[in-house]
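As structure tokens, here come the structures.
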Structure P
Amino acid sequence: MTKPKVCVLRSDGANCDEELFYAFEKFGASPSMVHINELRNKSKKLKNFQILALPGGFSYGDDIASGKVLAVELISFLKDEIQTFVDRKGLVLGICNGFQTLVRTGLLPFGNLGKMDATLTQNDSGHFECRWVKIKGEKSKCLFLNHNEPIDIAVNHGEGKFYAEPSVIKKIEDQKLVIFRYIDQNGKPTQKYPDNPNGSINSIAGICDPTGRILGMMPHPEKFIEITQHPNWRRQKFTKPHGAFIFENLISYAKKS
């Protein structure tokens, strides 16, 4: 079976692109590092990929706001190409800074390319959060994820608080677009710090769009795809790294599409 081709989109300031590349390669995809300038000058084209992956980091130094400059660049120069990619049922994954970018382009939460309906803003703690937390999946419109077991996962961000007006939050909830929530030690969604590391409304850690093909999340699944990446791997005796299922399921779905 042909390996799905993945465009790992790079820009100045991206710093989790190599980990994301490795994760896709490890679980059976064929990733390529593609700089934003290669899409702009047409030397690389989105239509040749099945998956578009936006990595974490600090694109363009997160000047103005996290992911803002990259989002403006995508909307200004690649809007038609991105819309065509989405319309032909391409899959999109944005992690951390990639999530921030997808929200600022409008692709998340409602697929309104060019219109922001939500934001990711400064953590309630007032500082950068670098820690392991627990999240839990729930039933959503996502076509390739249906995982409701608690998972350990790393967060690394300064602007990770998911925020929107109450009417927008209600629409997100009513349409079942929430994929992951931050949970406490009892497995319950929480607003309490540090289990919820940023104060996200309704404990939201990850969402999808109404088509179920665009996924964004603040935590980093690519940072736990080897057992030894977990700080307590010797004691907890994981049978499988918790970030693995996200890539396995996404790649499996892409192969069938």
Structure Q
Amino acid sequence: MTSTFTPSHRGGSGSPMVCLHGFTDTWRTWELVLPALERKHDVLAPTLLAHAGGPPLKGEVSDTLIIDAVERAMDEVGFEKAHLVGNSLGGYLALQLAARGRAESVVAFAPAGGWAEGDELFSQTLDQFVTLYEQLKPIAAQADAIVSTPEGRRLVTQLITTNFEHIPAELLAHQIVGVTRCDVLPLIEYARHDGFGLDAERIECPVRIVWGTADLILGWPSSAVRFRAELPPDTDWVELEGIGHCPQLDVPLEAAQLILGFTSD
């Protein structure tokens, strides 16, 4: 089966919501929670710039390149502000958008960028993505075969979820191929030198941070040190015991409830 990669998804009705995926992923990471979200919200889920199906990377990477592309996507559908939901890189972008005044609220699942100053975890995390990219690239053509067995599905989900049996095999195959079609290396090289800045003092909307205690990519609580110190004092913190890096895939029903319980108008 050949995976199809598209620039975005739009569905539902209600107040605007934007869902932002993590690094190397696509908008389809939200597929299991979209039915619930779309009963309450007009949902836009874009694929990020330089990711499979998203706008291509042109020229030099800059600190505003991806976030500017998300703002353009919001502008194109007429979302001046929206409830922002993000995972990992997408969670960081949601916080950045909030600092720009584009958020009614933010729910961020394990947002990137919360490492303490000088923490070697940052570099190790980037190395992990390079390794993943190099491992998957030569086997992407066999993605369907890999996910055809429970053992294969556990193998490809072990870094992102603790529960995997309910995740459709086709979605997992899509994610494998998506990693190999992302411009991983230039984005990582830029991140190594420029890091993740955030004007947290400019965030005025309600913020909920959700983190799985079994996150193997951004470990809890060490990956949230900066956020603990810099985000508004009324930020709502939720720990998910034994859950991995992508709650929207790991425990979609609970993830949807955590989003909708925070964004209800």
Structure R
Amino acid sequence: MKKEEIIALLNKDLEGEHGAIIQYLTHAYAMGEGELACEIEAISREEMRHLDWLAETIVELGGKPSMKRGKMRMEGKSVSDWMKNDVLLEEDAITMYKEHIKAIGDRKIKRLLKRILSDEESHHGDFAHFVDKAKKEGAKDLRGDRKDKVAQILNWGIEHEYTVILQYLLHSYMATNEEMKEEMQDQAINEMQHMGWLAEEIVSGKGNPRMEHTKVDKSTKMGDMLRADIKIEKEVAAEYDRAAKEVTVPDLKKLLKRIRDHELYHVEIFDDLLKEVEK
């Protein structure tokens, strides 16, 4: 099998992991705090690890990781229904990984896919268990239909955070400078924290997190990547500052200011990296 064909298969796997991450996080956020939500978030973190492994392998082969989101199964009126859909999504993944393991001859890549497959089979069992656990624990959808200015601000924040998570991950995979790779990964993790804080905040206020993103910068030159990252961080820090002045709830104002300060920190980190790259 040609490298291009292997890259195409791995990008399908990567897109599947992306879809699974968002599906599982959406379910976890909607339940609020609790053991079941924490267990689902832990599974989503394992899917994030898979996404990293696949993206790094794609780059090693000379390809570019896809930031597209694969199929999701978001139907269902109850948490138990959601868990059934998570079981089905894992079945989709298991089927695809088995097909790709059979199709790809490269020993190292085959080994990696087998490793990921073992996790997916474990996740399948976890979600099958969660179908009944959700019923026994009385897990509920805590989201509401709040659509006021506060809900709009929080969903704008989620949209931004989701976008830069993808952007910084892509830039970390494409960077050839090890310091930049590490920093981009660190800042992506920080943005994941922000997305979680904002989603939890909107659910607690009877709103509904909108897990969508805007256009991701797909530059491949490090200078271009960093300039794009600095630009978006400056714009967003100003927007968070404006939003913090608009809201009246003290805890929410404090949260928005905290995220604003993190974004300004990212600007300084990226500025320093750009100076190093341009030397």
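Since every read-out is calculated from the coordinates, none of them should be taken as a lab result. If you're wondering where the values come from, they're calculated on a predicted model, not measured in any experiment. Cβ atoms are built from the backbone, for glycine too; each structure is taken alone.
Which structure, out of P, Q, R, was distance in nm of label points 7 Å out along Cα→Cβ at positions 5 and 213 derived from, given a value of 3.7? Kindly include the intermediate steps, with their values, before the conclusion.
Details: P: 1.7; Q: 3.7; R: 3.0.
Clearly, the read-out refers to Q.
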(request) Compute mean count of other Cβ atoms within 10 Å over residues 37-44 for each of P, Q, R and report the one that scores greatest. (result) Q
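Taking Rg and Dmax of the Cα atoms in Å, for residues 77-140 alone from the coordinates of each of P, Q, R, which one would give 15.3, 42?
Going label by label, the one that fits is Q.
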(message) When helix-only ellipticity at 222 nm (-39500 (n - 2.57) for each DSSP H run of 4 or more, over all residues; to 500) is computed for each of P, Q, R, which one produces -8000?
(response) P
(message) Quick check on the output: 27, 17, 12 is semi-axes √(5λ) of the Cα gyration tensor in Å, for residues 173-236 alone, derived from one of P, Q, R. Which one produced it?
(response) Q
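When you work out distance in nm of label points 7 Å out along Cα→Cβ at positions 29 and 245 for each of the structures P, Q, R, which one comes out largest? Working shown, then result.
Values: P: 1.8; Q: 0.8; R: 2.7.
Once distance in nm of label points 7 Å out along Cα→Cβ at positions 29 and 245 is worked out for each structure, R has the highest.
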